[in-house]
Structure 1
Amino acid sequence: MDGEMNAEWVLLAYSRGFFPWPVDDQLAWWCPHERLVFEDPAPRISASTRRSLRRGGWRVSLDEATPRVIAACRDARGPDRDGTWITEEIAATYGHLAAEGLVHSCEVWHGNDLIGGVYGLSLGAAFFGESMFSDQSDASKVAFGVLCAWLRLQGFTLIDGQVENSHLMSLGGTLVTRDAYLGHLEQALSKVTLLGPWRLEQDPSALLLTARP
């Protein structure tokens, strides 16, 4: 698929198994031979990460600050931080889709400070993870773990991590073939899309207990 970025194009691309990834400063759309997904039970959350949530005085929310999470992911730097690929055009497009109730975030707060989060696109029973950031150790893992557990409770059947990297593999990502992924995607897209804003009514610590140790 040729590089293009607008809300209509994003929805069409994802429904066909593609996701955006800049190459040599140009936007391209990819559907790789192997796809990283999270299967039940998912993801893998360590005991130390669970303790960080309990002891840190952190609050977890859904869809309270999606534009801020996208901006924080865009500006993130360092090991396992992929924010550099998020262009202003991508941020604006996903911000528009958030306003339409199709892009969602899970946020972790310490007081009034946003210290971690993850965001992605939702279609049918599929959630396509885009990026995460963490300004305190374990904050992004808490956000991702709580979000995945919440998605499972809502009946989501596909959580897409897109491409293999060490961070996602450490959280329990599994590689599947393109054909297997497209089969999972077709089934997930047959379900009704859960539009936002989403709200977290469960205890996040309890949700994390459903993840793998």
Structure 2
Amino acid sequence: MIARDIILNRNIGCRYHVQHISTAFSVELIRRGKRDGLPITAEVSPHHLLLTDECCRTFDTNYKMNPPLRTQSDVDACIAGVKDGTIDILATDHAPHLAEEKELEFPYAPFGILGLEGALALYIKALIVPGHIDWMRLIDMTSTRCAQIIRYPRGTLVPGSVADVTVIDPNLVWTIDKEQFVSKSRNTPFHGWQVQGRATYTIVNGQIKWKLY
């Protein structure tokens, strides 16, 4: 589908954004399209940088997502796409589901996992700790670049901009605990993971909307 869309877009020239990149071939298609000057942007989610299809051997439905988990070579290609700028932004594909839905047999359970509450720490684990990107690049890919793509006047801290701010403690070590989520859903494969780095304040239009402590 990505190849088809890129071919069609060569005659149209519209802005084209690809969600939830998960395979090496998809990354290469987007890389070539960008090299040819096409207005293509793309995103990736934490689970496609940290998990592989080997996780599905247990038939735990928390590993059932769409696109599905891929091979380690696909994970490596997605990371390479982040490093070289082929992938523009870091998203989550946040998909909450009821517990009873995810408790169905693997073929019948819905696709998707929670993505929002652990995303920052998981991106730190996948990209910053191994040295693939630095903090400024991470911040750009989760805020500034996102706003640029949708042409929304946010995502910066320049004087006069709207005070939408996330305060981060980069050294805070914590354990992902699904029972502590603000979300009413609990469908995550990352429960019990020890991670580092966490948002401590969320400020929207100058008002504190959430704080950790």
Structure 3
Amino acid sequence: MSQSEILEKLTNAVVAGDPEACKKLANDALSAGIDPYVAIMEGCSKGMEILSKMYDKGEAFVPDILVAADAMNEAIAILKPHMKVEKATAKGKIVLGVCEGDIHDIGKNIVKILMDAAGYEIIDLGASVPTKKFVETVREQKPDIVGISALMTFTMFGMPEIIEALKDSQLRDTVKVIVGGGPISASFAEKIGADGFGANGPEAVRLVGTLLSERGVKK
């Protein structure tokens, strides 16, 4: 099979929630010399994006997304060890979470995989995280950076709420905030007072490295 055929089949296997097919196609991708990150983004992630759109239209439901996510994770488990990620030059603690009301965590999970591989300490709050939980975690864990994601348009407005809550708790000056996700843009990040925007996983890792270096967090 060609690269495009393998990626298309991987996308379809994720949408179908077929774990065995996902595992086979992940191995096929490696055998074909496809970059593991490309396989995750153009195969797995694309499948979840399709399901997200179906969900928004009422054509798919939470159980469908959960089954697809489990199948996708089978592929990611095979692809992850082969990913080549530049090691961090500055170490730091990163909190990651998805805005409250949003169960779509594929983007956050990819960022987590890449940052973990780069050597950062990750605190993963998961999906649909209440604003209060972000604030409590920053207060208790004292991270260097908080990464917030959203895929659905109506949940992205939880981002400025989190930033304001950090300000109200006098914690905003202690942590950098980065944002990302399908509906997010650099202009939106700037508008809500975030410290940066990551359009994809590798860009988010580079952004974290830059912010940590600027803060003087060194090995």
Quiz prompt | Which of 1, 2, 3 yields -16500 [helix-only ellipticity at 222 nm (-39500 (n - 2.57) for each DSSP H run of 4 or more, over all residues; to 500), calculated] | solution = 3
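Assuming 13.1 is mean projected area of the Cα convex hull in nm² as calculated from a single structure, say which of 1, 2, 3 it is. Don't skip to the answer; put the middle values down first.
Details: 1: 10.6; 2: 13.1; 3: 11.6.
Only structure 2 yields this read-out.
Bear in mind these aren't lab numbers, they're just calculated from the coordinates by the rules spelled out. The structure presented is a predicted model; accordingly, all values stated were derived computationally and were not measured.
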